[in-house]
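Several structures are given next for inspection.
Nothing in this text is a laboratory measurement; each read-out follows from the coordinates by a stated rule. Predicted model only: the values in this text are computed from it and were never measured. Cβ atoms are built from the backbone, for glycine too; each structure is taken alone.
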Structure I
Amino acid sequence: MKKDKMLEKVTRFLNRRTKVTLSESEMSRIQTARQVVLEKIQSGKTIYGINTGFGKLAQVNIPADDLEQLQINLLRSHACGVGKPIDSEIVALMMFLKVKSLAMGFSGCSLEIVQKMVEFLNKDIFPIVPARGSVGASGDLAPLAHLCLPLIGEGEVFYNGQRKNANELIDQGIYKPVRLGPKDGLSLINGTQYSTALLTLAFLRAQDIILLSELAAAMSVEAILATDVPFRSQIHEVRRQSGEQESARHIRNFLRNSEIVQSHKNCPKVQDPYSFRCAPQVIGVVRDVLQFVEKIVENELSAVTDNPLVFAEAGEVLSGGNFHAEPLAMAADFLSIALAELANIAERRISNLVDPAMSGLPAFLTQSGGVNSGFMIAHVTSAALCAENRTLSTPASVETIPTSANQEDHVSMAPNACLKLFQIVENTRKIVWIELLASAQGMDFRKPLAGGIGTRLGHAKIRSMVKHLDEDRIFYPDLEKSEEFFSDTAFIETVRRTSIND
């Protein structure tokens, strides 16, 4: 039987939010590693983070009577995040990933803290986690400290749609706080779960953006009466780039049986602008980048990233650097660059659509230009978002700043890379949506000719949400419908099936 990938499990968790449980084998692994930690302490062995201070204070030995306070102070002192709280969806995924990591049995934490986090997930108790304050190297320390403070009855949470102090829930009997033992606090806050959650969600959204940008490109091809020849399979087979071949196939399928394309087979136009003709080459390499990012994400979802690690079979506790989030930082930077380019080429097609000299359509896609401005400023909005994307796509992974008195002298900045990526994802969604609106408007002018099987599907969906722009109206409510559009998983799945249905 095929074993599910972690990405598939994560997607199911996000979509269905089914009850989380620990298996007997997971509980056994947790307890076996825990026993190794307790035996090391009882033997008088000095182990980093268990009976020593942290970072530059690793040389300070901690008496046995202070080991619980050491772990409590770790959570308190490291909860230094700033900024707006992240969405509960990200918090839930952070907890889910932390549970999965600890349950692999390499952390040496107590079973009780893992069970308490499972209880939080199943009761929809979402700790308040500020967005900023992690450099993504000794783990996502600040975000994870905020995530885990409520386990011991401190910090804040969202519960039943309200922001509350954790002790309020305890007073109401909703849950009981857990006590921390040796290494518990360190196991909780050491790791890459914040960066991983951000990158995973961005990756999942990017999948849909890429597919719908191919649909938008196909609709724009019809709107300006461009040729479908550049999407022929022979052209892309000799280039040998797999993403390019896939993207060309999708656009070709979207345009299949298009009356609009057939209507101008013998027109005198020789070649279309690059933003149309080279769409598979550009969108295709974005697909290739996504495949690279998927491998990084899949590996990290199944990873153990705290420190030190317990190898129970050998009876060893080893210090290393799995908390360093460089793979996530570079993956986020790469995907940021790719999506910025996806947005750039979409903006160029929007520009062509509103330019009558390039499209053969009414200026700014409005029948009565002058008194009406049509899509003039919608294009300006897309240009502004593209410019912001280009600024945000500057890599964060090269911006290392030494911390912790030079003990942590090279850091990944993965959270910064992922937060920038999140904004690029949001901007690019809006740009693709503007192209879809503009191309649907252009297709309206080609009636009674019908589009291809995929473009008809896209046009019908858009017209079910936004009516044709006969004359100027307040346009931003139409633009704000991008969130509704990208949230329609049933429609996106139909588009996906159409894209591969040769």
Structure II
Amino acid sequence: MAPLLEMRDVHKRYPGVHALKGISFALSEGEVHALVGENGAGKSTLVKTLAGVVAPDEGEILIRGGRVRWSGPGDAIRAGVGIIHQELSLAPHLTVAENVYLGREPMRGPFVDRRRLYDDAARLIDGFGVRIDPRRRAGALSPGEQQLAEIAKAISQDISILAMDEPTSSLSARETERLFRVIAELRGSGVGIIYISHHLEEVFSLADRISVMRDGEMVGGGHAADLTPEAVVSMMVGRHVEALYPRSFGEPGEVLLEVRGLSRGGALRDVSFTLRAGEILGVAGLVGSGRTEMARCLVGLDPFEGGEILAGGTPFRPRNPADALRRGLVLVPEDRKRQGLFLNRTIRDNVVAMRLLHGLRRGPFTDRGAATALSESFVHRLGVRCRGVLDQVLSLSGGNQQKVAIAKGLAVSPGVLVLDEPTRGVDVGAKAEIHRIMDELAAQGMGILMISSDLPEVIGMSDSVLVFRDGCCVARFPRGGAPGEMSERIMTAATGGDARD
């Protein structure tokens, strides 16, 4: 019996880059086949060839034994291929329901049946167990909510093949569990799923088979039951990776940041905590719990109505990020494309963007030599895959864009670094490197506030963990205990259980 999907000896070349080098890949009905590899390995390019977004230069694609050639994404959709891309493609000015059924709206005569449109979208989204109003504009949703809407859009189609490129990158642990239930239902109905993720715990819990890509080639893989995470990581990076969470825990020093009773409308209510020198303070909670809202208030992106912020023991009320920067606070935001980067500018321009306020000038002009040297040092430290620092950020993969966003924050040497989802969309090797740098920064006396939906990351890197729920900080757990026990305590507090230490 022919596989549901077969890709044979697929090549794709761009100017100066051989992105896919003779890739062969197969998928069976009702199978979850994980595709893993570092950023730039070619995973997303392979999915784009399947989706009809790009045409392969050589090779062939077969569905149920029949060769297919797409003239565009519409052909792939009509053939039953659904794609959830890493970079979301929602139209921000349309409602959630309009995005989900775009081009397939239910009609009543010559008009769109809006009641049915919104009812159908609500039922679909309710399957995830989350509250998203299908009448809301997609541009007003949080990144996690946008991710769920994108997933709903893909599975609303009559699909037999579904490729999911980092589908949990913006989801909380609870939302990820709900997605896994949806995947199980799709698999049970015979849908073949290509699952791309940097989270190996997800890969091993879901996948029947695992294929590993590196530098545009398929370098190994097999049945998930026959592999180990260590073996997969070694194939991915071509080398042994040290501990993923390399913390050298020390005794925290003086208080760098104190928050007292911070409140903002219905988003934040009486939030209080302290952050000390040399401390990494993790922040956990479901999407919409107030974590990001708190971070935005700290750096002056949003005003707060009650409470106070003290930096170095002195109260201050930041009116904008420049105010916060002068007090040593910098935010690396969760949405790198809309808030963290200048996509049409070079890597160098992005890395030094905030640093231009503090040096790197020669008279009235930018010291281009110093700017180049600084940006090159961060490209090397964070392992940004590029031809050089004059590459446009838009040309980089999502994971490499994330590394540039982090470099931009580090370039000003802040006293307090606020990281909102610092390793979202970042491969295993780069994640370990970012964690190593975080540990070095903490050892040098920096205070780091790390907001993350990745519970293993929160537990592995944090001196203690704040848990947010409904705009409140409901618990603070010190480091210690088994990771499984810690995860359970955090999730219990985040979802409304007993929040006591």
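Given a computed value of 17.2 for mean count of other Cβ atoms within 10 Å over residues 215-222, which structure among I, II does it belong to?
II
Which of I, II yields 1.00 for FRET efficiency 1/(1 + (r/R0)^6) of positions 207 and 287 (r between Cβ atoms, R0 = 25 Å, to 0.05), as computed? Could you put the intermediate results ahead of the total?
Values: I: 1.00; II: 0.50.
The read-out comes from structure I.
Have a look at I, II and say which one yields -18000 for helix-only ellipticity at 222 nm (-39500 (n - 2.57) for each DSSP H run of 4 or more, over all residues; to 500), as calculated. Walk me through the numbers before you get to the answer.
Numbers: I: -18000; II: -9500.
So the calculation was done on I.
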